[in-house]
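Before anything else, here is the set of structures, which you'll find just below.
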Structure I
Amino acid sequence: MKNYQFFCDFDGTITKEDTLNKFLCLYADKKWLDIEDDWIKGKIGSKECIEKQMQLFDNVDEKNINDFIDSIEIDETFNDFLNYLKSQDIDFCIVSDGFDYFIKRILKRYNIDDIKIFSNKLEIKDGKFITYFPNYNKECKPGAGVCKCNVIKSNRIVTKRVLYAGDGVSDFCAAKNVDFLFAKGKLLEYGKNTPINNLIEFSSFKDITDYIKML
């Protein structure tokens, strides 16, 4: 058995594309791009950004939302990766600045229902999205809905080394609080220009599985 625990981003890491961004592109009022631009320029944090973006929707049709979510695909090697972690008694959880409504439905379609998830929460009520941020930390510098570094610090097992996989800006703060960082996309670029412990590039969860086997 291996003495590790694994924290993992969801959108663009487990899924093949960023679920929320695709959803906004397809269904949101174009004002979402102005809000996104404010976030990119650092005028607002990501919590405020997604909160404002989800307020742009009126008359939300739950069936259409579910049909969209059911079109999202995950990495084909993810299930095998999970099975390997279980065989090695490696704890695994998802840490996402996305929404549980999307994450849980996607995972359920792939018969994955026993994973601990730290994320923002979303409900549909009277045709509107209601957002909740149970993992928000007001001292989080990026202003994220989910303070990933705080989640890791609060849930890490002191006797285990921490592995993390991600792909984007929301993973930057988490990257400095782990022992091994599996990265792609913007996170990989960031890792190459920042002092990071054990930066490993990956393209699929098979790459991660193969690397862990060598540890």
Structure II
Amino acid sequence: MRSKAIEAQKALLELSSLQREVVVGALLGDACLESQNQGRTYRLKIEQSADHEAYVRHLRSVFGEWVLSGPRRRSKTSRIGTPTVSWAFNTVSHGAFRFYARQYYLQGRKQVPKLIHRWLSPRSLAYWFMDDGSMKSRQSKAVILNTQAFQLPDVERLIGVLASHFQLAAKPRRQSDGYQIYLSGQSFEKFCKLVDPFVIPEMRYKVPLARRTPMPKE
């Protein structure tokens, strides 16, 4: 039976501007939306590998009042029999996420919203990167964003927004499972300046200190 207290709490919930920016970025990465009532309400689900426990706990704090418990440790066995560990939590189901579900999903498949150019902020970009990005290698200043879940036209839409909004040079990079976004090393310092204020300490390894260029204070 549903708790009256929980339902009363949910009625008061409203996504903050910060939470909305995080949702926009995280859904471009590994986060997903799930419905248990045929689309009337949705919950945001976060799951990352054990190495990213601190990031999951950070996201749990960002969505504090939206989360009833967790994060929790999950153990699985891969298809080839290898044990894996992840950390996960989900928000309560709420109508506030229905808007994002309609933008990010089409017939059950993830897509890039047509209005992503209006929503992708530097903070959203940082969470997208923390969620599902990396450096190409220790020797390279190129940045990789793992967009294999999206079709090529969606990837190209994101590349267009990165260019028009942030002046970042990017191109699609074909992989066996889809397309990544490859940000040229020429854009590295500009990319760092955009995301640096929002990258949490535990995820700064993704942008090695030796590769950062100190930026003058504004």
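Each reported figure results from applying straightforward, stated rules to the coordinates on display, with no laboratory input. Computed from a predicted structure; not experimentally measured. Cβ atoms are built from the backbone, for glycine too; each structure is taken alone.
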- Task: Match the computed value 4.7 of distance in nm of label points 7 Å out along Cα→Cβ at positions 64 and 152 to one of the structures I, II, and report its label.
- Result: II
- Query: Here Rg/Rh (Cα atoms, Kirkwood Rh), for residues 56-95 alone has been calculated and equals 1.23, so which of I, II was it run on?
  - Reply: I
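As an exercise: mean count of other Cβ atoms within 10 Å over residues 72-79, calculated from one structure in I, II, equals 9.5. Which structure is it?
Numbers: I: 16.1; II: 9.5.
Source structure for this number: II.
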- Matching 25 (relative contact order in percent (Cα under 8 Å, 6 or more apart), computed) against labels I, II points to structure I
- Assign the value 20.0, calculated as mean count of other Cβ atoms within 10 Å over residues 48-55, to the correct structure from I, II. I
- Note on the structure: The value 2.4 for distance in nm of label points 7 Å out along Cα→Cβ at positions 32 and 168, derived from one of I, II, belongs to structure II
- Can you spot which of I, II the value 2.0 was calculated from, given it is distance in nm of label points 7 Å out along Cα→Cβ at positions 104 and 136? I
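Suppose you compute percent of Cα pairs over 22 Å apart for every structure in I, II: which one lands on 53?
Of the options listed, only II reproduces it.
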- Here mean count of other Cβ atoms within 10 Å over residues 24-31 was calculated and came to 13.8; which of the structures I, II was it taken from? I
- Value 30, 28, 19, calculated as Cα extents along the principal axes in Å, for residues 128-183 alone from one of I, II, is from structure II
